[in-house]
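Student: The following blocks contain the structures, represented as structure tokens.
None of the figures in this text is laboratory data; all of them are computed from the coordinates on show. Note that the coordinates shown come from a computational prediction; the quantities given were computed from them, not determined experimentally. Cβ atoms are built from the backbone, for glycine too; each structure is taken alone.
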Structure P
């Protein structure tokens with residue numbers, strides 16, 4: 001769809017802002033993994049330009065330009081998002097922030113999260129202050145995600161999580177995990193599953209990198225041994241986490 005004349009002031013605004021705030025070092029193709037900024041509690045930056053670029057885009061809300069302003073986004077319309085994308089491409093600007101929180105968890109929280117969860121987690125994701133990993137696959141489940149056996153037992157004021165995940169990308173570097181757990185073992189396979197969020201620094205969480213033949217790999221095994229998770233860190237309804245998981249996977253495919 002061609003842009004209307006009414007869009008031109010916004011395009012000029014975007015172009016002027018990028019000219020001022022996008023460092024020259026952040027323009028052009030990325031050379032390797034170190035050119036990818038993941039943020040997190042203890043972020044690692046290749047150089048000061050990478051840090052300034054992420055912080056500038058986050059402050060503007062343009063790491064997630066289509067998210068509502070109250071959740072750290074830019075509040076842009078679809079047409080404005082298209083213009084921003086075009087102008088970023090025009091100067092070959094690098095992605096300021098790679099994030100499973102942005103590409104996967106964020107959309108699920110926007111749809112299924114409580115208002116408290118949205119206000120707690122989404123701004124941190126948008127600012128690159130929290131790095132997430134995905135706890136889906138398990139050693140004995142194969143490609144059938146719903147065959148998961150990781151349990152979250154109801155202990156009154158918290159869940160107690162026990163089990164194992166595999167092929168967890170960057171689990172050894174992540175701050176938090178969004179994790180599928182079985183909260184009702186007696187329910188049919190696709191029911192009795194709940195979608196939990198918890199801190200990877202919690203007691204009982206350990207990770208072990210999976211080394212490929214190259215010697216390098218983003219993948220890990222992740223183990224949970226009596227991990228306490230607060231009750232309010234379930235996304236969506238208890239026992240209906242499969243609905244959240246399906247939505248997230250669909251959005252991931254679109255991305």
Structure Q
């Protein structure tokens with residue numbers, strides 16, 4: 001599924017606030033005629049203002065409720081479900097595809113990796129107001145070569161406590177598979193960040209640690225020194241959420257789903 005996070009208070013349901021989870025669950029309850037609406041589990045709980053193009057979630061539905069979404073048509077239930085959901089959902093949320101998955105599938109614990117992108121416009125003369133809700137405007141030109149030199153020291157499995165907002169009892173050990181910066185066709189600086197999982201605010205803190213390097217205000221070695229210290233550093237600015245998009249989530253083959261989910265639950 002995809003959504004524009006601008007007017008959402010994040011993914012997870014919160015009393016009195018508009019969230020993606022609640023919006024989608026309410027639409028699902030209407031379409032499949034299940035009350036209370038069935039609960040969704042997502043691959044990554046995005047924060048307020050964060051967008052998604054490739055969010056994945058799963059839901060357990062009674063077989064008769066799922067089969068009933070076709071009505072009098074001869075369409076496959078998955079296709080009918082997508083069409084009816086998109087006819088019910090607001091325009092800032094869209095379901096791209098649906099399918100029946102094996103019993104062992106778990107959108108959260110079964111994922112092998114998540115890929116995020118953070119977009120920065122570092123040339124005020126080319127800032128596009130039509131994309132202001134998905135691109136961070138930055139006043140100074142960034143040296144992407146210096147930033148990429150710095151990211152190499154962050155790759156691998158580490159305790160990312162220095163870049164995470166701690167939750168009691170939760171591990172901050174993650175495996176950072178890729179972190180690189182490049183210019184897209186519009187000249188934006190795009191950070192590509194891939195990990196097995198992310199803790200709260202981790203991507204935005206990693207971006208915040210690299211921007212001073214790109215400006216030349218911090219040496220290439222500084223983000224690695226912050227990581228090694230193992231504590232939150234007030235000098236690391238957690239950048240604003242609107243430049244961040246969850247682009248894609250990867251899963252193992254069906255026969256490996258159960259093993260992956262069990263392994264992740266033990267570690268998290």
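Student: Work out mean projected area of the Cα convex hull in nm² for each of structures P, Q, then name the structure with the largest result.
Tutor: Top value of mean projected area of the Cα convex hull in nm², among P, Q, belongs to structure Q.
Student: Right, here's the next one. When distance in nm of label points 7 Å out along Cα→Cβ at positions 114 and 130 is calculated, the result is 1.4; to which of the structures P, Q does this value belong?
Tutor: P
Student: Check the numbers for relative contact order in percent (Cα under 8 Å, 6 or more apart) across P, Q and tell me which is largest.
Tutor: When relative contact order in percent (Cα under 8 Å, 6 or more apart) is calculated for P, Q, structure Q comes out on top.
Student: Ok, one more. Compare distance in nm of label points 7 Å out along Cα→Cβ at positions 122 and 242 across structures P, Q and report the one with the greatest value.
Tutor: P
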